[in-house]
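Take a look at the structures below.
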Structure I
């Protein structure tokens with residue numbers, strides 16, 4: 001039995017759950033409360049020394065880093081493949097997953113925390129995290145509390161809009177990011193479009209209709225409904241909607257949609 005250590009709203013965990021669902025694989029889910037610091041517990045750190053989610057355990061094999069986990073799943077369980085057969089197709093797929101690791105993930109963290117998630121951290125939690133991570137954490141958190149005025153925010157939100165536009169260009173060549181076949185590239189990007197949706201930044205899709213249609217197709221898949229939609233945390237969604245709507249005028253201005 002596969003064991004997945006995950007979090008319901010983690011974009012990295014979401015893409016692994018989506019991969020497992022597309023492959024039709026059963027697994028034991030062990031949910032970690034990241035706000036409570038479950039990922040910093042000694043037993044978990046033995047599996048994942050970085051103290052992040054997700055982590056996949058397959059008997060005596062422990063795999064970390066979501067892009068690596070998804071490739072491991074596709075290699076270890078070859079039924080219903082999620083990688084193109086040809087080298088060029090696999091290179092294109094990995095170009096997309098590298099974009100996520102190189103900049104999209106970090107940009108999403110900056111945007112999500114600046115707009116919504118910093119409101120979920122009471123002072124006592126900030127003090128404890130500062131103790132664990134050092135004064136640099138306190139300084140970073142102070143920037144996040146500035147919201148859309150965080151000096152790192154403009155570049156981060158522009159990067160996410162570029163992601164949507166790049167997807168729109170790629171989808172001119174087929175229904176999925178690598179052409180006719182749904183691949184790990186589509187699975188990797190789905191949680192990031194979902195986060196923009198939860199923040200009510202649907203205006204990103206107005207000038208990118210192919211990305212909008214792609215997102216609709218993803219949401220209509222049974223794998224998306226079970227791996228993502230059924231596990232959305234109701235404590236997060238109203239906060240993201242409220243704060244995202246408040247931020248939208250500034251966001252629209254920053255990405256040139258005003």
Structure II
């Protein structure tokens with residue numbers, strides 16, 4: 001399915017599950033695509049209306065023009081909100097997608113009933129040291145380097161099908177899209193606004209993630225959002241949605257039931 005963004009760009013999303021309950025909108029991370037949510041959505045769509053967007057420039061939305069920035073991605077969610085009649089909703093974001101979710105909760109507090117932030121990029125961005133920053137920049141347009149990097153983002157080696165999903169998702173982004181979006185999320189600076197978020201929030205920190213380990217996620221994300229719930233996910237790295245889908249689906253379902 002597609003919808004039209006404010007600038008006329010055609011963006012892609014998928015929808016599963018029954019209407020009636022509050023919808024769950026899933027936003028993937030950098031160099032990702034909607035497919036990374038499949039194991040979680042398969043579990044939640046039995047009870048919940050689930051919507052998964054391919055962010056502008058990624059996945060089936062890869063042909064959409066820029067800008068490819070967190071602020072633009074949030075604006076695109078506002079357009080989807082209207083197009084798919086999602087008001088109110090719960091937004092579930094992973095990595096860069098969690099930064100987009102925070103931005104959206106600030107931009108549209110009236111529509112967001114809950115936030116779930118998994119391995120989140122904080123609203124203050126992530127200032128990588130020069131060597132790590134150079135690595136991220138060399139990943140754009142280099143599938144071999146990208147696949148090596150992806151293999152380091154899990155607690156243990158992924159099953160072959162999950163690994164295929166991750167690699168296929170990363171391959172959809174053009175180098176310019178990957179670079180511009182990287183520069184956006186790594187340099188974010190809206191922590192003061194994030195501290196005003198009053199939306200019920202669940203923050204999930206994978207135990208083996210880095211550099212945003214659980215202590216950093218607690219300090220820079222969970223402690224910033226008053227009243228947020230904080231969970232450490234054992235035996236999981238940055239790509240926790242593919243490593244621990246059943247556990248994450250259970251946490252989301254409990255969170256939604258308690259709203």
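As an exercise: helix-only ellipticity at 222 nm (-39500 (n - 2.57) for each DSSP H run of 4 or more, over all residues; to 500), calculated from one structure in I, II, equals -11000. Which structure is it? Mind showing how you got there, number by number?
Details: I: -17000; II: -11000.
This value belongs to structure II.
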Please state which of the structures I, II yields 34 when percent of Cα pairs over 28 Å apart is computed from it. I
Among I, II, considering only distance in nm of label points 7 Å out along Cα→Cβ at positions 91 and 115, which has the greatest calculated value? I
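Tell me which structure, out of I, II, gives 20.9 once mean count of other Cβ atoms within 10 Å over residues 3-10 is calculated.
Considering all the candidates, the number was obtained from I.
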When volume of the Cα convex hull per residue in Å³, for residues 59-186 alone is computed for each of I, II, the largest belongs to: I
Matching 20.8 (mean count of other Cβ atoms within 10 Å over residues 51-58, computed) against labels I, II points to structure I
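Bear in mind that the values in this text are calculations on the coordinates, not laboratory data. Note that the coordinates shown come from a computational prediction; the quantities given were computed from them, not determined experimentally. Cβ atoms are built from the backbone, for glycine too; each structure is taken alone.
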